[in-house]
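Throughout, read-outs are computed from the coordinates displayed, never taken from laboratory work. Given the structure is predicted, the values throughout are model-derived calculations rather than measurements. Cβ atoms are built from the backbone, for glycine too; each structure is taken alone.
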Structure P
Amino acid sequence: MSTLRIAVIGGGAAGFFGAITAAEANPTAEVTIYEKGRAVLQKVRISGGGRCNVTHACFDPKKLATHYPRGDRWLRSLFGQFDAAATVRWFESRGVRLKTEPDGRMFPTTDSSETIINCLLDTARRLNIRVLTSSGVERLEPLPDGTFGLHLLTGQRTQPDVARPDVARADRVLVATGGYPQAPSYGWMPTQREPLMSPVPSLFTFNTPNNPLLALAGVSVPMAAVQVVGTKQQQRGPLLITHWGFSGPAVLKLSAWAARELAERDYQFTLRINWLPDLNEGQVRDTVQAFRHDNARKQVTSLNPFGLPARLWDAFCTDAGVTEGTRWADLPGKTQNRLIERLGNSQFQVSGKSTFKDEFVTCGGISLGSIDPQTLESQAHPNLFFAGEVLDVDGITGGFNFQNAWTTGYVAGQQLAR
């Protein structure tokens, strides 16, 4: 009986996890990872500021799935095969201990992504998985006998390598290349049953070039509500003012859930911010009135009733027309109304986006309708599997995108080895 040849295209988190799972499930298989770049696991290396946010401490599969703007229902059943708890067990059984931070993100206790990289590389080496870098695939060809031809990008070679033919053969293939920014970049793959979901960016910050708050870069609030005016898209969470606009979990979540709508608007839209999302307008007004009574002789700009950062409060006062030295007792009613309006309904014109650190993610990719939801096998091409961000699945920040990589890599790896 001939040796089962398994090709994994993509040397990232999903690719390595799929290759390792396959090699452990079928030790006699010949497993090869083909990576286009000069190094593997690059996104693992730079994620989380170099610490690698491995997963999130959310151990209920249903709740875990709610953190994915695309693919939530689809992932729910896959988490039944490999969830966040399984991820923790997998790494800890290989000597990598994880810790949970207050916001639920989980990192290696070493606070170094190299710990995760070394674990994956060492495991792959122990399992005799072949890792070929500078070996991109120019075309993946389904062959009449049910196998696949991998046409390699020979231009990346500095010299001929007899161990790396221009066309490699494989019995089973896992595509785990990550997302691409443009649809034509997916053209090297065989056509699937359903059209490609057009790729657009997710997890980005908002540029507001005419924002009067830009001078407050670095100021943050622990909770704000943000909304794309004219849509139902809104999120809550910590908000950060930056040199170019707004960032923080609230903005990043909004950018993920509204990814397609914002792309259609070419990232030109009005952002509404409620800086006091736990209070309605009546409660804000009552709080201000009570504060005026109790602090009548104090200056409006020097003391605020909501615990907002002093610089932010001062900016709101200036924008509302509060003159310097005005006491709470002397604050005109119209000025008070403008101040309350700023607190609950600030509006800013967004003109463009910026990548959030290095945690870029693609919304779109291989349509989930083209894939068997239990095995991740292509419905059009038997023995071809997909895992990770190349699929139309993406999560918000917090370890959820890596969990997608581990889960889909594991499920596909089990099937590759069968």
Structure Q
Amino acid sequence: MINLPTPFSNLPVHRLSYAHPSPIHLLPNLTQYANNLNVDQSSSGVRLWTKREDQAGPLTCYGNKYRKFEYIIPDILARKNVTTIVTEGAIQSNHTVQVASVARILGLKCTVLLHRGIGGLRIAKDKDAFAKVGNVQLNKLLGADVRITDESDTGDEKAPLIPILDELRAQGQTPYWISSGASLHPLGGLGYARCAFEIASQEQQLATDQRLGGSKQFDYIFVACGSGSTLAGLIAGFKLHEKVNHAEPAVTFERKIVGILTSPTKSRSHQEERILRLARTAGGLIGLDPETDITEADVHLDERFVGRGYGLLDADTAETLDLAARTDSLLLDPVYTAKALRGMLDWAQSAQALQKPAGAHQTGPVNALFIHTGGQSALSAYADGCPIMLPNQQLEAKS
């Protein structure tokens, strides 16, 4: 059980995940790989870990969106007359599959709008296959009404959905709209605020077992940043945890939470403002003072790994995807987690990341946690571009 302070503990939640936390485990081979390439050989090195959000629960293609839905579902059920959940995303959206899965278990219909102009479809060699396999196929298997539109990002995430919402209402249905990634929903950040407390609880056990090399906490936490509420929720959750546990000797410093941006569509400054706003929204609901407890200094974004665009698999990301699979048997996705792990590996190989935060246990390795948010179900759509199949001798040279 995760002990949450009030008022956080009083918020309604509909649990979808397993009763036990999603596992955290060491990535031994990627740790060795990173340390061999470490530019600062005089340091104690780095130890790389992953939290398997893709293994957190029993539903279809488990991933980070399910945590968000645990706090959104009570709002859906409270309205009582909802008949259909409506959402949107790119052609290979992981989010839409998780929405369709939730609709199944709630006994509701689901309508999914997929945008042709967003993501990897425009550069796919076999466009027909890209629009049929992977997450598109899963949406249909889950019984969702899949609509595909040629409209791309209009700046108003709800605009393409208005005709569909009007159509459903004319049919006597009551739709409930969930934005792409669930980040625009006022409750969208709460799931990962709770996850912060879960990670803190797991840190205590790892520290007790001496698996963190003398440290009490992870020094860095890396997560893919798309629509933003996963990162924002983590920021709010850890700020609350630090606030209520400031007197505990186990809490000695603030972990540095780094969001690896996955799309170059918006500037980093725009994304920073968005994350700050989402974190403050979540923080205000769980017991923080949004304006004073969460500041611009809490938002750390890295835009260097966005590649050619959202959902477009570049060679460097494909190499990371291949490397993770062939070292620690870690299966990533081409849109989010491969970019996030690539970012963490880059930090792990630089002197910047190997500087422990002020107040941290200064001996032993830097402990960095990669949050695996799922998404592997999109892999079949990217068969043209991944894996790039590094020759064995190239892998051995890099490790």
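Some notes on this structure:
- Label whose coordinates, when helix-only ellipticity at 222 nm (-39500 (n - 2.57) for each DSSP H run of 4 or more, over all residues; to 500) is calculated, return -9000 (choices P, Q): P
- With percent of Cα pairs over 31 Å apart derived as 47, matching label from P, Q: P
- With distance in nm of label points 7 Å out along Cα→Cβ at positions 277 and 373 derived as 1.8, matching label from P, Q: Q
- For -0.72 (log10 I(q)/I(0) by the Debye sum over Cα atoms at q = 0.13 Å⁻¹, for residues 149-284 alone, calculated) the corresponding structure among P, Q: P
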